[in-house]
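Derivation of every value follows stated rules applied to the coordinates shown; laboratory data play no part. All of these numbers come straight from a predicted model, not from anything done at the bench. Cβ atoms are built from the backbone, for glycine too; each structure is taken alone.
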Structure P
Amino acid sequence: MKTKIGAITIGLAPRGEILEWLPDDFVVFQEGVLNQLSPEKWDDLAPAEGETPLFTRAGEREIRIATERIEPYLEKAAARLSARGAEFLLLFCSAPLPGFNTEVPLFIPHNLIRNLIERMLPAGRLGVISPDPGQEEMMRESWEKKGRNLIFVSHPPYSDMGFSRDQLKVLKDCDLILADCFGYRVSFRVGLQGATTRPVLLVREITMVFLQQLRRFLKSREDNKKEWRRLK
């Protein structure tokens, strides 16, 4: 039996690209924050001065949403997915969003990435790429620590635009680079690694590895249940 996963996106669902790289033996339900509002109301979530922006897309339209105002929409999306039968929830956003109530287990990629970075680079120069310059303070709060220096570069996701010479120069001096947004694709990582010769972590790939391990665990658990029933 396939496991049912609920995908929460801060943008508009469904997103076809989610189905492209998730394992085939998951049934995926999707709910988006922007689905809860008419397009005329999307700008109501735009960040005001002092608020932290999140970046997403709806078709060809680029949308910025205030982190501080997103929680009730996330909770409603989670409730809808639980009602549809989702056994696990996956947040398709790598920002350090506030926790919110859910009826089933929720996977927040930022928590996994934070633990991974802690083990890979407890000290050194960490390059962090995010979509918007207004996210720099949030990134510093997430990744900067004693012994670890943060190099912040903004670059639009979903774009084939290259980096400037100055951006590549500072990224080449990093020990590790994190592309901190689900919008960055594998081709982005490959191109950046080639240009900098530095290891690059991609949120999508980290999440994929987690889901593959979750799939193996669930399959093993189901096999054990079948074997136990057979022995009984």
Structure Q
Amino acid sequence: MAAIPIQRSNLGASAYAAIKAMIVSGELKPGAKLGIEDLAERLNVSNSPIREALRRLADERWVEHAPYRGAVVSRLDARELAELYEIRTFIELAALSKAIIDPPREQMTAMDRARREIEAALKAGDAMEYLAADARFHQALVGMACNRRLSEMFATLVEQGRCFMLGRTQEAMAQQREQADPHGRILDAIRRKDPAAMRLLAEHLRWTCPELEAAAPGGKGE
């Protein structure tokens, strides 16, 4: 396996960033074993920066330790995914509620661009670009709140769910092709400053993560 070049100034931080990128991209799938020597060879570093990186990733719940296997990429079970999307829903609805009266033009432009990129990815059948464009749409929506910390928190949540969502992206893309463009409907409602945008957004998030509805009081999981 070819070595991946990383920055030499801070090997621990560089190894952390490289391994995290492999997890987020789906190259390292949930449950994949993270062998220290294998990663060290791949990143062309000693074992010590890899151990440091894995400790940090474990602290952030990207990595967990499995009996007899050592470090593996964390798996999100249905409950954890529902919790993650519940937090996402709180953040997105709060941002939209704050901005709906006077949506910032810059963020609206970014959302429209991301919506068109989503449509292009759907036509091309490009799952990775679909996920990336979808993340850009929702990140721009949260950006309408003009709250840097909120945007940073949201970006972390998107990353944490992305490796799990990779496994269901083709199904989600097929379903979206059969539906009226949900991102376009949300965007059009925001342009009209229509409070219905809140309902459309909440419905879209529930559709994206069925576990969210199932975990709700009175939902299918009750």
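General remarks:
- If distance in nm of label points 7 Å out along Cα→Cβ at positions 64 and 128 is computed and equals 1.8, the structure in P, Q: P
- Structure from which 19.5 was derived, mean count of other Cβ atoms within 10 Å over residues 48-55, options P, Q: Q
- Set P, Q, criterion relative contact order in percent (Cα under 8 Å, 6 or more apart): the highest-scoring structure is Q.
- Each of structures P, Q was scored by distance in nm of label points 7 Å out along Cα→Cβ at positions 88 and 104; the highest score is held by Q.
- Origin of the value -11500, where helix-only ellipticity at 222 nm (-39500 (n - 2.57) for each DSSP H run of 4 or more, over all residues; to 500) was derived from one of P, Q: P
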